[in-house]
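A.B. asks: Read through the structures below before going on.
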Structure 1
Amino acid sequence: MKLEFLIATSNKGKVREIKDLFRSMDVRFRSLLDFPHVAEVPETGSTFEENAVLKASGYALQTGLRALADDSGLEIAALGNAPGVLSARYGSDEMGFDQKMVLLLREMELMNDSRRDARFVCAMALADGTGDILTTAEGICAGTIALAPRGTGGFGFDPMFIPKGYERTFGELPDGVKREISHRAHASRTIIRYLLDFMAV
């Protein structure tokens, strides 16, 4: 019988990406989309790792499943590494990411700082079915902010981020490239090594 894991998010883009990153594992994944009645776990941490741990533990306790939680965001140097842990909630809940990107670019224009370097950061936490944290991982992808959003691939801030060594944004690059170099890809590899070493998956 396959081990079952909860991907602790209802973000369809993130669910799809994580399933793809873990496609080599012989496990069954479910997500919060399968549990519409669970209570939302507040993301009150001051770091990506703290929020990932809160979500992994909180949703594992509610569902009884091993839970894999991800907290990630965009850090822009010219904005003092904002939006950071507030990336998903930047602007307002009513704003779509197309509007959030316009707002970020406008804020960058207003700053007396010409830097465009940025990075995506991802923290992952894996909890057992009782909410105890088994392991955590961090992944970073450095790059720059495009002058305007480009591309329709990916999700979130992907169309405005150009990874280091490339000329196209994550919104323009093929999924296969993002699967190799993204912040979430780097964190996933660490979690996969843990699963292979300690859970005989």
Structure 2
Amino acid sequence: MASLNSQKRIHAAAIRLFNETGSQKLTISDLAEEAGVARGTVYAYLDRSPNLFEQTAERLAHDLHRRIAKGATTFEDPADKVALGIFHFIYQAQANPDWGRFLCHFGFTAHQLTQVWQAQPMHDVTLGVKRGRFDLEISQVRSAVTLLASAVIGAIQIILAGYKGWREAYIEVTELVLKSFGLSAAEARTIARERANATSVNS
């Protein structure tokens, strides 16, 4: 088993290389060189799974799911839960651009990452429909989550391209998503701004 520090270096290097190549395949030699570790250390890192891409995507998805699920317990209102979930995606992407690029590249194709959209976001949107908070039919929940995911990926791309700062992009995309779910423009804007300005969010 590779040391924790080596694991972090290999994981970060893998994300960078996957972004650069746009491929789900890497050589052990390239990864070892990028991470600044020996080939044997990479093999030790892969002791649980021989598929480097799957392991990288799974680790990223697990971390993101943990953040979103933990934050969701803070609020009762499904609209707040959705807004906080969007916050975690966008905040993490601006804090770690390589992470954001990986999500943009593979967020709709890697099984491990597509499951993130189907977990807490699906739960929160479904809850909002059942409580009458969102003006949607239950049959529309999957499409609503797809819309949310697409909007988040688009916002991350805007941020990484330097067109907008993360707060501005977050507020705009959250307001648009909540409006599409049936909230008034004023309430959607208020929730988005409150989440963007909150200092108590454990990001």
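Bear in mind that the values in this text are calculations on the coordinates, not laboratory data. Everything numeric here is computed off the predicted structure, so don't read it as measured data. Cβ atoms are built from the backbone, for glycine too; each structure is taken alone.
A.B. asks: As an exercise: helix-only ellipticity at 222 nm (-39500 (n - 2.57) for each DSSP H run of 4 or more, over all residues; to 500), calculated from one structure in 1, 2, equals -10000. Which structure is it? Before the final figure, lay out the partial values.
C.D. replies: Details: 1: -10000; 2: -23500.
Answer by label: 1.
A.B. asks: With Cα extents along the principal axes in Å, for residues 42-105 alone derived from the coordinates and found to be 45, 22, 16, which of 1, 2 does the value describe? Please list the in-between numbers first.
C.D. replies: On the way: 1: 42, 24, 16; 2: 45, 22, 16.
Source structure: 2.
A.B. asks: May I pose another question? When you work out Kirkwood radius over Cα pairs in Å, for residues 82-137 alone for each of the structures 1, 2, which one comes out largest?
C.D. replies: Across 1, 2, Kirkwood radius over Cα pairs in Å, for residues 82-137 alone peaks for 1.
A.B. asks: Right, next: Have a look at 1, 2 and say which one yields 1.1 for distance in nm of label points 7 Å out along Cα→Cβ at positions 122 and 154, as calculated. Can you show the working numbers first?
C.D. replies: Details: 1: 1.1; 2: 2.3.
Going label by label, the one that fits is 1.
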